[in-house]
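Several structures are given next for inspection.
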Structure P
Amino acid sequence: MSWEPISEVEIWDLINKSYERMSPEQRRVWEVIKIMPQKWSEESFGGLGGGFWVVAIIGETVIWFNDIEDGFNRSRFKVFGAINEYYCNQDDLECQVQNVINHLKTGYDAAGYTGPPHPIE
C-alpha cells in the first residue's frame with residue numbers, strides 16, 4: 001500500500017470530528033484561530049504531498065496536519081505559506097488547541113514536540 005496525501009475533503013472531515021470532541025473553551029479558541037485549510041510548503045518532507053494542510057494561525061505559529069505521520073502539529077513560520085519546523089506528533093486537533101490555551105494561560109509552551117527522523121550512525 002502506497003502513501004497518498006490527504007485531500008481537502010478528508011482534512012475537513014478530521015476538523016469536523018475534532019470539533020465535535022472539543023470542550024466549550026477549546027471551541028471558543030478554535031473559532032478565533034482557525035483558517036480555511038490551505039497547503040503550505042515545508043522544506044524537509046512537505047514536497048512529498050505538495051505541502052501540508054495548515055488549519056489555524058496563532059501569532060507566528062500554525063497548526064497543521066502531518067499526513068505522513070497522521071497527526072496535528074504546531075510549528076513556527078517566518079514567511080506566510082512556509083512552515084519552518086517539521087514535527088511528527090500524532091495529536092488530534094483538539095490537543096493542539098488545548099496546547100494553545102495552556103500557552104495563553106501560563107505564558108510558556110509546555111507541549112511536547114516529536115522531531116523529524118534522524119539517520120542512525
Structure Q
Amino acid sequence: MSTRDKRLGDWGEQKAAQHLLEKGYQIVARNFRWARGEIDIVAQKANMLVFVEVKTASSINMGDPSTWVTPKKQSQIAQVAQKFLFDYAITDQDCRFDVIGVLKTASSYRLQHIENAFWLHQNE
C-alpha cells in the first residue's frame with residue numbers, strides 16, 4: 001500500500017470514528033490486528049458490540065467503497081472478531097458487522113453507514 005493510500009485510509013477511518021461518536025457509539029478499539037487480518041473499529045452502543053470495516057475512496061470512478069467488502073473479506077473479519085471476543089473474554093454479547101464507506105471529494109466527503117452489512121455464520 002502506498003503512503004498516499006495509507007493516509008487516505010487513515011483519514012477515512014478517522015471520519016468513520018467521528019461519525020460513530022456523533023451517533024452515540026463508544027469506540028472500544030481501533031485497528032485490532034491478528035495474523036488473519038484486522039478490524040478497523042470496534043464500537044459499542046447500548047448492548048451491541050459492533051465490528052466496523054471502513055472503506056475509503058477518492059474517486060467515484062473506483063465505485064462505491066461500501067461494496068468492496070467481498071465474501072472472503074467478510075469471512076476474514078468474522079474470524080478476527082471471534083479472536084477479539086476470545087482475547088477479551090466476551091461472552092453472551094450481541095454483535096453485528098457494519099461497513100462504513102467514505103468517499104472523499106476535492107472539497108468535502110460523503111459517508112455511508114451500513115448497519116448489519118453482513119452476518120457471522122456458525123461455520124465461520
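List of remarks:
- Structures P, Q, by Kirkwood radius over Cα pairs in Å, for residues 50-105 alone: label with the highest value: Q
- For mean projected area of the Cα convex hull in nm² computed as 8.5, the structure of P, Q it came from: P
- Winner on FRET efficiency 1/(1 + (r/R0)^6) of positions 82 and 98 (r between Cβ atoms, R0 = 25 Å, to 0.05) once structures P, Q are ranked, highest first: Q
- A value of 19 for relative contact order in percent (Cα under 8 Å, 6 or more apart), calculated from one of P, Q, originates in structure P.
Readers should treat all values here as calculations from the given coordinates under stated rules, not as data from a laboratory. Since we're looking at a predicted model, the values are computed, not measured. Cβ atoms are built from the backbone, for glycine too; each structure is taken alone.
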